[in-house]
1. As an exercise: Rg and Dmax of the Cα atoms in Å, for residues 36-75 alone, calculated from one structure in P, Q, equals 11.9, 36. Which structure is it?
2. Relative contact order in percent (Cα under 8 Å, 6 or more apart) computed as 36: which structure among P, Q?
3. From P, Q, which structure was Cα extents along the principal axes in Å = 38, 26, 20 calculated on?
4. Of structures P, Q, which gives -18500 when helix-only ellipticity at 222 nm (-39500 (n - 2.57) for each DSSP H run of 4 or more, over all residues; to 500) is computed from the coordinates?
Structure P
Amino acid sequence: MVTRRGGWRGTLARALAATLGAYALVSAAVAAAALLPWAPADAILYPALLAIPAHVALAIGCFAAASPRRVWVAIAAGCLGALGLRWGLAA
C-alpha cells in the first residue's frame, strides 16, 4: 500500500535537494580534492569522474531518505565537511 507523506512540498524539497543540494555537495568535494598533491591534470580529472556516480547516488538517496529535512541536514553537513577539508588542505 502506498501512503502519502509530505505531498507535493515534500517531493519538491527532495527534487531540489537532488539537483541543487547534490550539485553543491559534489562541487565542494571536487574543490577539496583538487588540492590533493597530484599532477594538475589528475587533480581535476579524477574528482570530476568520481563526481558523476556520486551525484547519481546522492539523487537516489534524496528520494530514499525518511524525510526531506534529513536530506538537507546531510547535504549541509557534507558541504561543511568538504569545505573544512579544503581549508585544511590549503593551509
Structure Q
Amino acid sequence: MVKMPLEDFIEEVKSEIIGYEELGEEKALEWEQKFLSLVNDKSKSVPQIEVKDGKKFYQLEDESEIFKIVDMYLAAADSGEEQDYWKKWD
C-alpha cells in the first residue's frame, strides 16, 4: 500500500488527466472540484482516505491505481457517463 497526502494524490490525478488530449486542463479542474466536494461531504465516506494528525491521506494499492482512476474517468467522459463514475466513489 502507498499512502499519499491527499493534495499530492489530487495533483497526480490532475496531471495524468491533463496528459490526455481528450480531457485536458478543464476536465482536470472539474475532476478536482468534484472529488474535493465528495471528500468534504460529511455524509459520504471515501474508504481510501485516512485522517492522521489532522491531515488527509489517500491509500493506494500501488501507484498504478492512479492510472486506473484516470482511465475510468476518460472512459466515463467519452461515453457521457460521468455521473456513474462519481457514484462509484460513494
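1. Label of the originating structure: Q.
2. That value comes from structure Q.
3. Q
4. Q
Only the coordinates and a few stated rules stand behind these numbers; no lab work does. Predicted, not measured: the structure shown is a model, and the values here were computed from it.
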